[in-house]
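The next part holds the structures, each set out as structure tokens.
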Structure P
Amino acid sequence: MKHIIVLNGVEYTPVTPASGTRAVVVVDRGWIFAGYVTEENGRIRLTRAVWVFKWEKVGFNGVIADPLDKRVDLRPIDDVDIPSQSEVFRVPVADDWGL
């Protein structure tokens, strides 16, 4: 869902940094985070991160499709630093996913 601001009849969409680098990252032990991804020295760093805490009745597909659904519980979190060998998989998402 894009957040659009209308001012004097003109629609504006906010621009987020690091376009094209946001992903949902599934980590071993069941942790799921999303953020802007950078990788360096065997680490994955997520900035502007959210924690995918839980969801009900929508499945993982539903979480990816609509993170702002009332059945999805996303929680703000500080930047996340993950050892790269802990990553199970990642799903690229839109730049505004979960924000």
Structure Q
Amino acid sequence: MYCATVLYPNNEGALFDFEYYSATLAPEYAAFLGSNCVKFEVRKGLVTPGEPRARFICIASYWIESRERYGVSLGEPGMQEIMRKFSSFTDIEPIRQLDEVVK
């Protein structure tokens, strides 16, 4: 099992439509990944006591079965349209990471 994670840093003054991301874009991306996407979740950063703000405004994780199928999907024609939608709703440059889930 693998987990593709996208982190959106909570930069001061950054634009981020959490409702649009969580209700529309994240499910659309999971559907695009098809049966390879076992589950996904979207987390909204909250203020931790003693901190001025959450480090990340949003963290999204997509659990996938096959790293190879995931790589192929990134090159499919529909992926460019999805990426265009992702970049059009925020001015935050996301951090992306792919992990192997070991436990």
Structure R
Amino acid sequence: MGSNQVTLRLSDEAWARYSAQAETRGVALSTFLRQRLERQDEFLDSELALRAQRAAIPEPAGPTPPPGELIEILLMMRMLAGPQKSAVAQKEIERQGLPTWDLK
């Protein structure tokens, strides 16, 4: 693997800050800056990949009903199912580690 040299200028403050960080790690300033740039590139690549994955997830279709309507639907379903079937459903949700809504 070949390498190329790059010359750059730093402000006095940046030079002092980066030099102290390099010294703490026991590496030369140039090594510290190269490693820092490489880590930043890796981070940006992974961030872009995550954003691309997120963009691929479709948005839910239609508007979300207000909480009052959802609670009303839940109550009607519990009334139709009865207490035994409601308890079975609630236990399954708890088994999956999801939060439940207790009417007690």
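Matching task: -24000 is the computed value of helix-only ellipticity at 222 nm (-39500 (n - 2.57) for each DSSP H run of 4 or more, over all residues; to 500). Pick the structure from P, Q, R. Answer for the origin of the read-out: R. FRET efficiency 1/(1 + (r/R0)^6) of positions 24 and 72 (r between Cβ atoms, R0 = 25 Å, to 0.05) computed as 1.00: which structure among P, Q, R? Corresponding structure: P.
One of P, Q, R was used to compute Cα extents along the principal axes in Å, for residues 32-87 alone, and the result was 44, 25, 13. Which label is that? It must be structure Q, since only it matches.
Rule-based calculations on the coordinates, nothing more; no lab input. Predicted, not measured: the structure shown is a model, and the values here were computed from it. Cβ atoms are built from the backbone, for glycine too; each structure is taken alone.
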